[in-house]
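Derivation of every value follows stated rules applied to the coordinates shown; laboratory data play no part. Not measured: the values here are computed from a predicted model. Cβ atoms are built from the backbone, for glycine too; each structure is taken alone.
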Structure P
Amino acid sequence: MTGKRKTPARKCVVTNEMKPKNELIRVVRNKEGEVFVDPTGKKNGRGAYLSKDIQVINQAEKTGILNRQLNTQVDTAIYDELRMLVSGHNES
């Protein structure tokens, strides 16, 4: 099988582990300062990656790491959305 491209790796901002991009969720802050979850990983803006793991998301919320990474105040709704994505993701 030829043509299989290597999956790009990104670093989870909580665990500092390098993981394939498809094992992480991207959170983005755009130029307008809006923060949103980017499941596609393609939206423009400053992105931070989190592992698809409830503990990691809870830790991110507790420590405020996304606030520092994205240089803005991340709303609780973002963490709720991340938790929903992850719990849906784990049903496979």
Structure Q
Amino acid sequence: MLINSGRLLMIFLWAFLLLNLVHPFPKPLRYFVNVALLFMVIMHGLQLVLMRATHPKQGPKISGITQIRIFFFGVFELLAWQKKYQQKS
């Protein structure tokens, strides 16, 4: 339940940050939101790269759609994926 709430929160956050690209906010907020979007892209990309690098070769394969979901939902998708993997073991 909390993971789904986190996913919903991330959808709203991405929408808010991307809305600034389509319809820019007033001047001081515009720059803050642009920096926040850049920071979020870098952090989620780094999270995906680190997850791929530390994933064991013998473990379950990570599909492309799962990697995209990890990029967009971040730690919430990682927790859901980890929970699903533990249930299979």
Answer label among P, Q for the case where relative contact order in percent (Cα under 8 Å, 6 or more apart), calculated from the coordinates, equals 25: P
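P, Q: which one has helix-only ellipticity at 222 nm (-39500 (n - 2.57) for each DSSP H run of 4 or more, over all residues; to 500), as calculated, at -9500? Mind dumping the intermediate values first?
Details: P: -9500; Q: -28000.
This figure was derived from P.
Which one of P, Q has mean count of other Cβ atoms within 10 Å over residues 58-65, as calculated from the coordinates, equal to 9.1?
The read-out comes from structure Q.
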Per distance in nm of label points 7 Å out along Cα→Cβ at positions 42 and 66, the highest-valued of structures P, Q: Q
